Structure P
Amino acid sequence: MMGLAPQIGRQQAHDVVYDVCRLASEKQMMLADALSADPQISGCIDRAIIGRLTSPGNYLGLAPE
């Protein structure tokens, strides 16, 4: 959400990402794939950025595997 917020605003980014997360869960998709498939998101940030933003290493830190 925070990676998308500068382009479309925080609230809209929250709403779009929330909906995509729900869809990814329902369809058992990888989140990065679902985000990339959404035109509101892919029109603002590319697949490489989505990949970096959804990489577990960026948000899990040193948490045990």
Structure Q
Amino acid sequence: MCRLGGDEFVVIIPNCGDPRVVGVLVDSMLARLAEPFEISDHRLHLGGSAGIAIAPATARAPTS
């Protein structure tokens, strides 16, 4: 996982080309993010959104 910007993150799942598996993982991550939590007696609620990109099995690593 890496952080791209203030509120943008990337999760890389190597060797997983099944959109259903990735979809279940993303749904699970967003559900956990949506659970309320407390900081200093304040209940906070967050939300998120996600996009999924899957490289084809024939993709190659970038070359320089």
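Nothing in this text is a laboratory measurement; each read-out follows from the coordinates by a stated rule. A quick note: this is a predicted structure, and the numbers were derived from the prediction, not measured. Cβ atoms are built from the backbone, for glycine too; each structure is taken alone.
A few notes on this one:
- Among P, Q, structure where Cα extents along the principal axes in Å as derived comes to 51, 29, 14: Q
- Computed -16500 for helix-only ellipticity at 222 nm (-39500 (n - 2.57) for each DSSP H run of 4 or more, over all residues; to 500) - originating structure among P, Q: P
- Answer label among P, Q for the case where mean count of other Cβ atoms within 10 Å over residues 11-18, calculated from the coordinates, equals 9.2: Q
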